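Derivation of every value follows stated rules applied to the coordinates shown; laboratory data play no part. Predicted model only: the values in this text are computed from it and were never measured. Cβ atoms are built from the backbone, for glycine too; each structure is taken alone.
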Structure P
């Protein structure tokens, strides 16, 4: 029996695909271990979105090659041309299984000196999975997206949008709920794109309605959706979030608050579009949690244009902001644009960090005094547990509760990152 250790870098879609891989390997008779030193084979799942994630994966492989040259190594996930070249320099015989061929992963288990390379297409919604969290089932609904953002390498790797069959998604959700899962995470590079390739219109609201109607005690968390597809179906989106077992949590990446930069990014939406979307949805759902993404230091962005991003954040008041420094991805249009010096990007990143502290504190302070139900879904620190309310707000409570338990709490405080609750 081969033992396997896996390290994953990337978003919830990457985490979901990692669970598919672990289940496939377990079905093939492998033992999944928690430490790389115990494994015969090391698998590294790469993410192409950010250079630092790639570098982290490469560092692990380099360390393994130096310390344990006899171990098998498999690279998988979003494997760009630049990653393949760097992998080959570390180990010319490394096996590579791309994101479209996860079902071939067991075939890549080999004796040292043998190589397996596989690239093509796959419906991942029907794959088995070995969950890292028994409460959460991560279901990918499509691969790639319909956009062509100039900074994104993922599109270059994953290719055209492919929506997975609706019945496979429903079957996967039903199976997870029957197995006691409490949260269904709907994920992809852009969930709002679901159906654009097969039905020529976004079918996400209809899909969520079907999943929400499955009998059982569970909640649905919907992954990232780009703003450009939302306006024509915004009422359907609002109705989708208003279902009782759907978290009122919208992940809508703005990337920039300046229209010229948005044009250079080929985002196909404006600052005003984002403001209109969020205003409309918050009227329908005042307790809607907004998460967004921002890029600091996009090529040619001026200080004034960066200030436009800060002003947009102040206007839309998001609850969660994921920001990253611009990192030129090989093969993208943005990588060919004139680049900022690293110190400029570093300064803007620091300025954004400082800007966000009072903004995020303000968003969480409005919850002080709220009373309601949360579901405990993870261990906290120093004798605490973390639960989520209907708006997917993290609530830290003292005590020791079974994961999945629902309790009534009163919010007695907050930080910029979470609420502090007390059981009532």
Structure Q
């Protein structure tokens, strides 16, 4: 947890209570002391209690006094359509996060969409393992859905490969919500072969586009005929999740059809014209899932929600003749090569399927003649001897000329990602400037 980011978030939300653990206490305490209003800290884990602050266990054991110790009084929600229920942080991939205000209606729309369209298919017999943090929208929605369905959830503080695999086997996990980066782990990490994953019935993933090759590698590796891999789509500004691939669908890269209480259209970014089937443009959404706005930032809100109520996602997408939606990449990430627009995600999908590549991110390298040329940052598998030239050839043999890695390949130890597992391309661009 970085102090400057925490201070930024506190100034947006202005909380009166923060739940902490021993791991987070020091930085949160420092941040709280810098604020002009009083913030009460409550320790979640009761082992080795921190001096002079309340613990959750202590509050529960003295429930007759709750909520009097903090002076809290619940208030009735008179306008669920317009009253904010929660403020989540945007991904922050292009700068400091913004506070996304979601109403009670927003959250109900998301939870009931999940239930009605078998998003989680949760029941009281389900066992869910999650490593997705609760401050991430996906993690928060999983928690709400677990409560709604009386399922069992196993929560990890952070991702640890051995503990992750041990937990799936030990607790007979049936549903595994993950980010695409963990698909790569399941497909390629040798430790996975040491564990029994036959209890799994669904792996759900989203947050970033995936590839047909990677999904196939996971299916081949786990060899579980009862397992379904489901691709989904959403964003914090759209109440977390709006789409999920239907059970039984053969379109593995589709995020499914449009859902109840939501309208969508694909528009040409330059002209604003609505596009038809199989035409790629910007995805725009309207309906019960659209956020109230960014807390204290009406200008940023107006930049994404137009006067007709359409939220412009910034995501490239298309729908097919059956109305199933496919996500192609991010508008702001496009590489401009000699007038061609190149989506990094397509190159990343291809390289990610290479047997000697653990992780990859593609950015545009400035070029005096072409404008930008694609360059790949690659994390190799342990002991790999693959060369930059071999990976460049691998791409050039499979993709059209504008997508060739004319900027080359740079090997690094890890791809910088935020807590949502999204690539921090701005950090890679800073690294590129130093090379």
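Miscellaneous remarks
- Computing distance in nm of label points 7 Å out along Cα→Cβ at positions 212 and 260 across structures P, Q gives 4.2 for structure P.
- Test item: helix-only ellipticity at 222 nm (-39500 (n - 2.57) for each DSSP H run of 4 or more, over all residues; to 500) calculated as -8000, pick one of P, Q: Q
- Computed 20.4 for mean projected area of the Cα convex hull in nm² - originating structure among P, Q: P
- If Rg and Dmax of the Cα atoms in Å, for residues 140-307 alone is computed and equals 18.5, 55, the structure in P, Q: Q
- Mean count of other Cβ atoms within 10 Å over residues 4-11 - structure with the largest value, from P, Q: P
- Origin of the value 3.4, where distance in nm of label points 7 Å out along Cα→Cβ at positions 220 and 364 was derived from one of P, Q: Q
- The greatest value of distance in nm of label points 7 Å out along Cα→Cβ at positions 60 and 404 among structures P, Q is that of Q.
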